[in-house]
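In structure tokens below, several structures.
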Structure P
Amino acid sequence: MIVGQVNSEREAIVELVVIGNNNLAKTIHAVIDTGCTGFLTLSPALTLELQLTWYMQQQGMLGDGSVRLFNVYEASIIWDGQERAIEVNEADADCLVGMGLMEGYGPVIRNVPGGVVTLSSL
């Protein structure tokens, strides 16, 4: 189970460890975004800091309906106690956990500031 918390801006936040090249690791706080179909979104600064390996470019649609080209990187994360290889989209935005990463997990969000967020394996 992954556990997080709702912040004062009503965002559901979970903590993840992202592992890059040379075993560089960083703990991040990421917002759950059910409108994101990918796995994880990180800033260019974090992809550089973790020395992530570039994988490809991919088109994605933003919340406003515009289409944008994203750099996609390879990384690993600690997810539910296990290391897991994933794709990371690079974007000038908050770190986001997308629906691809949460596949097979059921989110429960107590939507009040300080409320508990849980992602449980289905």
Structure Q
Amino acid sequence: MTLHKQINDIEAVSQKAGKGVSMKMLLSSDESPNFAMRNFIIEVGGYMPLHTNTVEHEQYVLSGKAKVQLADKTVEAKAGDILLIPAGVAHSYETIGDEAYSFLCLVPKADDKIEILSC
């Protein structure tokens, strides 16, 4: 099966965890045999709280900057950066500067249980 979409035609859905976080489901696990592809946007002054997932995350930063906590270290991620977050590793995001932080996030097609560790 092949598929073609335009990102601007996909609705951004507000996320409950954090502040100023929305997600566009670019390819759902129903549309793709192995992965789901999402585009997360965290607005200026927004954040996603410290949490874990039971599946790994592969991420590519499209725009903006954020302080990203990965287990016991913190990195400043910016456009062009690539992040690999293994399953079970605690991580969080907090925007830096005056531009929204936007990234692609690919996850394997599997049950994903999310545990929020702090708000």
Structure R
Amino acid sequence: MMKIVAQQARSLNDWAYLAVDEHTHKFIQHEAGVFQDKDTEELHQMRVAMRKLRSAIIGFNTSLNLPKSAQQKKISKIARTLGKLRDLDVLLEIIDRKYLPDLPTKEKNKLKQVIKQIQISRKET
């Protein structure tokens, strides 16, 4: 992909590649943090960047000539996986902060088993 500085962008094609480049860079910027899996915000930001990238590709479709690896179907598949992971993260956070603290001990133990199952599902995703 050619590197275009915003001041040099003169055509729709230039702006299209500029948008794809920007959102791809933001997506990749969060990759290491997602693989470390220490901060759920990294996954969230990666997912946001992916959604913006997908929107740019859809919006500028007529101006782009992207390789097969960057086609919308492949990007959508990655976005769905990120979405599933994010949903599980949000579910775990809600359970941990909202419900777990107020439950009786016996129910806490059952809910902790549910949390373990969700964490296993998350790792398998």
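Comparing relative contact order in percent (Cα under 8 Å, 6 or more apart) across structures P, Q, R, the highest figure is found for P. For which of the structures P, Q, R does the calculation of distance in nm of label points 7 Å out along Cα→Cβ at positions 38 and 94 return 1.7? The structure behind it is P.
Values quoted throughout were computed directly from the atomic coordinates according to the rules given, and no laboratory measurement underlies them. None of the values given here were measured: they were computed from a predicted structure. Cβ atoms are built from the backbone, for glycine too; each structure is taken alone.
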